1. Tell me which of 1, 2 gives -19500 when you compute helix-only ellipticity at 222 nm (-39500 (n - 2.57) for each DSSP H run of 4 or more, over all residues; to 500).
2. Going by distance in nm of label points 7 Å out along Cα→Cβ at positions 47 and 159, which of structures 1, 2 comes out largest?
3. Given a value of 1.6 for distance in nm of label points 7 Å out along Cα→Cβ at positions 87 and 215, point me to the structure among 1, 2 it was derived from.
4. From which structure (1, 2) was Rg and Dmax of the Cα atoms in Å calculated, if the value obtained is 17.9, 55?
5. Taking mean count of other Cβ atoms within 10 Å over residues 7-14 as the criterion, which structure among 1, 2 has the greatest value?
6. Taking mean count of other Cβ atoms within 10 Å over residues 55-62 as the quantity of interest, name the structure among 1, 2 where it is greatest.
7. To which of 1, 2 does the computed value 0.40 (FRET efficiency 1/(1 + (r/R0)^6) of positions 135 and 191 (r between Cβ atoms, R0 = 35 Å, to 0.05)) belong?
8. Assign the value 1.00, calculated as FRET efficiency 1/(1 + (r/R0)^6) of positions 127 and 151 (r between Cβ atoms, R0 = 35 Å, to 0.05), to the correct structure from 1, 2.
Structure 1
Amino acid sequence: MIKERHIDLNADLGEGFRWDDALLDRVSSASVCCGAHAGDRATIEATLRAAVERRVVVGAHPGYADRAGFGRRERSIDREAVFDLIVDQVDGLIGIAKSMNQNIKYIKPHGALYNQAQRDREIARGVIDAAFERSLPVLGLMGGVLADLAVDRGVRFVAEGFPERRYRADGSLVPRDHGDAILSDPQEIEEQIHALIERGVETLCIHGDAAHAVAVADLVRSVCSRSRIQVRSFIDT
């Protein structure tokens, strides 16, 4: 019997971009902004409502309260402060979701918080403490500090890959301020999709703030369809 292959497709949503609904038609999981780095309550509620209508699994996407920098500027911050900011934001989203009969199923840090947690043990501990406290899985890069600490703490770690982001040899992402950080060639993106799936990632991320986000999501779905890989949330596995 041939074992069924599947992959989750998630997008970072609720940040105020006009193509959120189009992405929700294509993804299986939505990492919803908690209102710190972008978005507002009305946008968050609309995103949650649209996700419910499409039966898309919802996770929390907490980040630094840095709207001017879209949460992508790194900070010097300790474990306790990371724990507090994540729990505060996640609990706020949980409260909104509950009022709409929706549940939050995972945590995915945003931007600089996400990247720092892959290499900074103090920050990673704060993220894992928050995930453990709320009994939620956490998303991150394979082979990083966050993954190791999640295993040690008994927190489910979900390995994430980025179809249109270039990687360094050590598995980290090329910083966005590098000219070649974003892949644009469809063939190169397709090759990366296959490579990420072969490496064992459980979810592929579409950046919801990117103007080409819907096109990338369509490409991912096309590649998966041709390769007989089912797109479905990792929560269903």
Structure 2
Amino acid sequence: MLPLRDINPSETRPIVTKSLIVLNVAIFFLTFFREDYPLIVDQWGFKPIYLFTGERLETLITSMFLHGDLHHLLGNMLFLWIFGDNVEDALGHLNYLAFYISSGIAAAITQSLVPGNPYIPMIGASGAISGVLGMYIIFFPFARIVTAVFYFFIMIYEIPAIHYIWFWFVIQFLYGMVSIFRPAGFGVAYWAHIGGFVFGVVLGLLLKNIGRVRLRTERYRELIVYRGYRWRGY
């Protein structure tokens, strides 16, 4: 299932989300096609061993802006584009940036605690974006996600975020469990996705309960009712 867009307009300009996308794309094209790109990954990717030695901790951040290939980059930026603007709208620009970076750090730490080769560098924005997904499902569980579903042909559905994102999380968890027993067969840091997502969910619940987010509840309610999806006391 491929998300195309969400039916959940934000009321502020997502300047941080757009800036993150531009920065990720720029860094990719400035580095990926260089002959020494493997050395760049080795130097600026985050290796789990750093967590235990206390060395090169700046790579917790630099690793978020490196990607393994164009597919890796485009997939991450698509999810960030679809889900990031509403979370940024709810948190405010600076808080959102701090949250994004914190989610990426939580994701890398989680992956580092899973058994595996501690000298293999981790790269990519997916851990941070997983945190955005976790917070999105707390703030906007019934927002519609326009999704392309591939059978023998392509079908387009509007799927509530609570269903789409939970399905995504279950897939990450299943692959994460398998990767523990067969680490050599996986090049994806699934536990980073899980760690970032859980971080986003927990922080989202906390912020929502203490009223520290700008949720346009009435506007959101009107949109859900208009789309024909029953209101459930959000």
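1. 2
2. Ranking 1, 2 on distance in nm of label points 7 Å out along Cα→Cβ at positions 47 and 159, first place is 2.
3. Corresponding structure: 2.
4. The read-out comes from structure 2.
5. If we compare mean count of other Cβ atoms within 10 Å over residues 7-14 over 1, 2, the biggest value is for 1.
6. 1
7. 1
8. 1
No value in this document is a laboratory result; all are computed from the given coordinates. Keep in mind the model is a prediction, meaning the values are calculated, not measured. Cβ atoms are built from the backbone, for glycine too; each structure is taken alone.
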